[in-house]
Structure 1
Amino acid sequence: MSDAPSAAALHPLVEAAGREGRLPEWARCGEGRREHLERVAELMDGWAGELGLSDRDRTRWRAAAYLHDALRDADPAELREETDLDWPGSLLHGPVCAGRLRAEGVDDQELLEAVTYHTVGRPGLGRLGDFLYLADFLEPGRSILPRVRERLRAILPAEPDEALLSVVALRVAHRLEIRGSLRPETLGFWNALVARAGGPDGNGGRDRRGGRGRPADGDGDAS
């Protein structure tokens with residue numbers, strides 16, 4: 001779990017998002033979504049500060065928070081024209097946003113992967129991607145499982161693997177309850193986290209899920 005080298009200058013789009021909360025002109029983000037972005041950015045910035053990251057990396061973390069849903073309110077049919085991925089339309093905003101950023105010269109691979117996979121996860125996502133995945137689900141504006149999410153926020157940023165296992169388990173459990181399909185990226189993410197924790201008994205027998213419930217705001221499609 002590493003951050004990008006600190007010597008390179010930030011791309012102007014990343015700088016604008018991270019320092020001013022300013023989105024690209026092509027963003028499609030309503031008022032309610034914007035409030036979600038601000039809560040995610042606040043979480044990400046707080047965690048980055050507690051982890052002792054540099055000012056540059058804190059800016060990157062805030063930028064990822066603002067950019068991850070920059071196209072969430074765009075028409076999925078239009079987004080599908082920009083990608084060959086077979087993902088559900090509700091999940092295309094991440095990869096298409098990353099593709100547009102890349103096309104405009106953003107070459108921060110960890111940030112681009114964080115934006116791409118923030119809904120589904122993937123093995124080897126990197127620390128920025130791991131924490132963005134967590135912040136997107138745990139930000140306090142969501143109404144589901146408030147006590148569970150509060151407990152998970154309380155162990156961060158100290159115990160990201162514990163929180164990740166809990167959040168992925170909740171989201172997978174929801175998909176199973178509705179008999180929904182599971183993305184291979186999500187299954188790989190789960191398996192990598194379990195392996196990193198030392199296998200099914202690596203948590204001393206504690207239930208990592210933190211409870212059951214339905215992910216909100218389209219997150220039912222996030223795996």
Structure 2
Amino acid sequence: MVWMVHPLGQLELYNILNNSIKMLKGIIFDFDGVIVESVKVKTEAFAEMYRPYGKKIVKKVVEHHTANGGISRFEKFKLYHKIFLNIDLTASEVEEMANKFSNLVVEKVISSPYVPGALEYIQKSFEQYKLFISTGTPTEEMKQILKGRKIAQYFTEVFGSPEKKSNHIKIILSIYGISSNELVFYGDSDSDLEAAAIESVDFILRLHKYNLQYFHDYTGITIKNFNSHC
């Protein structure tokens with residue numbers, strides 16, 4: 001099912017899954033692949049990080065990464081070194097790799113194009129709802145990117161790694177006086193979907209060419225962009 005993003009002239013979100021009307025108070029956005037077309041940037045950075053270990057390792061890393069968006073780079077570095085290279089990274093080594101990764105991606109993410117309609121949707125939503133970012137990107141790096149794109153002012157709070165996305169939602173529910181049925185989460189990965197499900201928050205999947213193969217059997221609400229239904 002492809003869902004049309006409704007005009008924002010009212011404080012209701014029409015949930016066409018059950019024909020109910022609910023009051024919407026907050027919107028949670030993943031970032032890469034939802035607000036900005038930057039999924040490829042991160043994939044290329046992982047490939048670059050593991051290129052010294054050969055093409056077979058790069059292929060394995062890229063395959064896992066693309067199938068598991070939304071998981072922090074810290075977790076992935078430890079996992080990939082362990083299962084593909086049989087190396088246990090120290091905390092300082094993980095941090096060093098994360099910093100190198102950041103240097104590879106930040107400016108490219110800042111300059112990546114918006115998902116069609118995303119900026120306009122955020123600007124309109126900001127006038128009526130609390131907006132949040134929930135991402136696998138480190139929190140301070142995400143804030144740097146939002147500032148670089150000049151959109152930081154639209155978001156009530158920004159949540160990134162190392163916290164899990166389900167914890168991001170828990171914090172929103174506990175601090176901002178919003179209940180789970182007053183939130184919606186826009187994401188593009190299993191980790192986004194799982195976090196929303198854990199906290200009983202409605203989920204809208206943004207489909208794109210990099211995640212389409214993993215959601216063939218998905219029956220929930222989907223969008224391709226924020227302009228209209230596709």
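Read-outs: derived from the displayed coordinates by stated rules, not from any lab. This structure is a prediction, so every number in the text was calculated from the model and none was measured. Cβ atoms are built from the backbone, for glycine too; each structure is taken alone.
A value of -16500 for helix-only ellipticity at 222 nm (-39500 (n - 2.57) for each DSSP H run of 4 or more, over all residues; to 500), calculated from one of 1, 2, originates in structure 1.
Using the calculated result 16.4, 49 for Rg and Dmax of the Cα atoms in Å, pick out the matching structure from 1, 2. Write down the numbers at each step before the final one.
Details: 1: 16.4, 49; 2: 17.6, 55.
For Rg and Dmax of the Cα atoms in Å, the value 16.4, 49 is produced by structure 1.
Using Cα Rg over 2.2 N^0.38 Å, for residues 50-153 alone as the calculated read-out, with 1.29 as its value, let me know the right label among 1, 2. Going through each structure in turn, the value belongs to 2.
For which of 1, 2 does distance in nm of label points 7 Å out along Cα→Cβ at positions 106 and 146, calculated from the coordinates, equal 1.6?
On the way: 1: 3.3; 2: 1.6.
Among 1, 2, the structure yielding 1.6 for distance in nm of label points 7 Å out along Cα→Cβ at positions 106 and 146 is 2.
Ranked by relative contact order in percent (Cα under 8 Å, 6 or more apart), structures 1, 2 are led by 2, which has the greatest value.
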